[in-house]
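Rule-based calculations on the coordinates, nothing more; no lab input. These figures come from a predicted structure and were not determined experimentally. Cβ atoms are built from the backbone, for glycine too; each structure is taken alone.
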Structure I
Amino acid sequence: MPGVLLYSVLGFLLGALPFSVWIGLGLTGQDPRRVGDGTPGAANAWRAGGPGVGLLVLFLDAAKGGLPVALARYVAGVNGWDVLPVALAPTVGHVASPFLRFRGGKGIATTFGVWSALTLWEIPTVFGLSLAAGLAILRASGWTVVAASLVALAYLLARGAPTPLAVAWGANLLLLAWTHRRDLSRLPPARRKGER
């Protein structure tokens, strides 16, 4: 289906736009790759340029994930298994941006955007609440992201979501695990202070 290829390519290219770097350097002269974990994303944009820059990048990173998926789904009528490449393309573009020599961010904000377009409030809410709960307990964000992703997958399966959506989330989970592999290599995951 030509529309699937078109929206997958569009999704990859939009996902690849490194807003954190462009906005960080353009507005504050600060490169977010020089702080935190060194990845270009909203968290490091916040650290480098403050809350205004961080929130702007967060919004744009989510929007670049949601826009191509929403267009594919609600304008072009892309459904079923055809959703899989369209859903993954923006996050792949974000984590392997050709504008940054195929290096990129960890993909969480872009994932929220993609899944807002696919499920409206459902997966972003379940994933977001699980992520917040995990971050209150664990120090390593990678373990928290994987745990929250598994909770969201369980939610999709429990509510009888179509198989292509569950597979798309499973593939997204693997992608997020890859971008957080440094955290995941630390065993056991460290708890917050005061936790046993």
Structure II
Amino acid sequence: MLVERPPLIYRMIFPETVWRIHKRDHTVYLTFDDGPHPEITPWVLDVLDHYGVKATFFCVGENVDRYPDVFAEVKRRGHSVGNHTMNHLQGAHVGTMTYLHNVFRANELIGSTLFRPPHGLLRWGQSKVLRSRFAIIMYDLVTRDYSRKLDGERVLNNVKRYARNGSIIVFHDSLKAEKNMKYALPRAIEWLQEQGYRLDAIREL
């Protein structure tokens, strides 16, 4: 549970960041990290279209630079986008100025007021500067679709176990998550809709 749902103590360290969104009753927010990727993202977009769902894609700048057509398609289909750094950089591993430069460089390509730090790792000084420019979007439920220790059924069960009103749910449109995500995503959407949840994108906060 410490992975799937971040503990309260960690949420308290960064109170200015967004962990859940309570503006609408019975609404959850699907998000996808690490794309765009030409072998994965178009499939995700088709699934979302099939179920009439909008989501938020937190994109890595170098992938946007490499696959601009895929990035453009995400936006064309009505989904929102966010910044996930230029090189999937973990804030805890580098100094503040290096990290900020990386984020701002990515945003020249992405152009969003939404930001998610890779692995949810930030130094306090980095957070202080970034929250003046971005809404820092964390998460309430990590599906762990990337984990080699889990199969698709267990990823799906994470959604069923931890989803709640306002949950920000993390999947990954990346090769490392492909097998588990492709199994779990459509089934998770169907289950959430059966429970009466509306699935929506995160817009500017």
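For the reader, a short list of remarks on this structure follows.
- Computed 16.4, 55 for Rg and Dmax of the Cα atoms in Å - originating structure among I, II: I
- Source structure (of I, II) for helix-only ellipticity at 222 nm (-39500 (n - 2.57) for each DSSP H run of 4 or more, over all residues; to 500), computed value -20500: I
- Each of structures I, II was scored by distance in nm of label points 7 Å out along Cα→Cβ at positions 61 and 133; the highest score is held by I.
- Across the set I, II, mean count of other Cβ atoms within 10 Å over residues 13-20 reaches its highest value in structure I.
- At a computed 21.4 (mean count of other Cβ atoms within 10 Å over residues 37-44), which of I, II: I
- Relative contact order in percent (Cα under 8 Å, 6 or more apart) - highest-scoring structure of I, II: II
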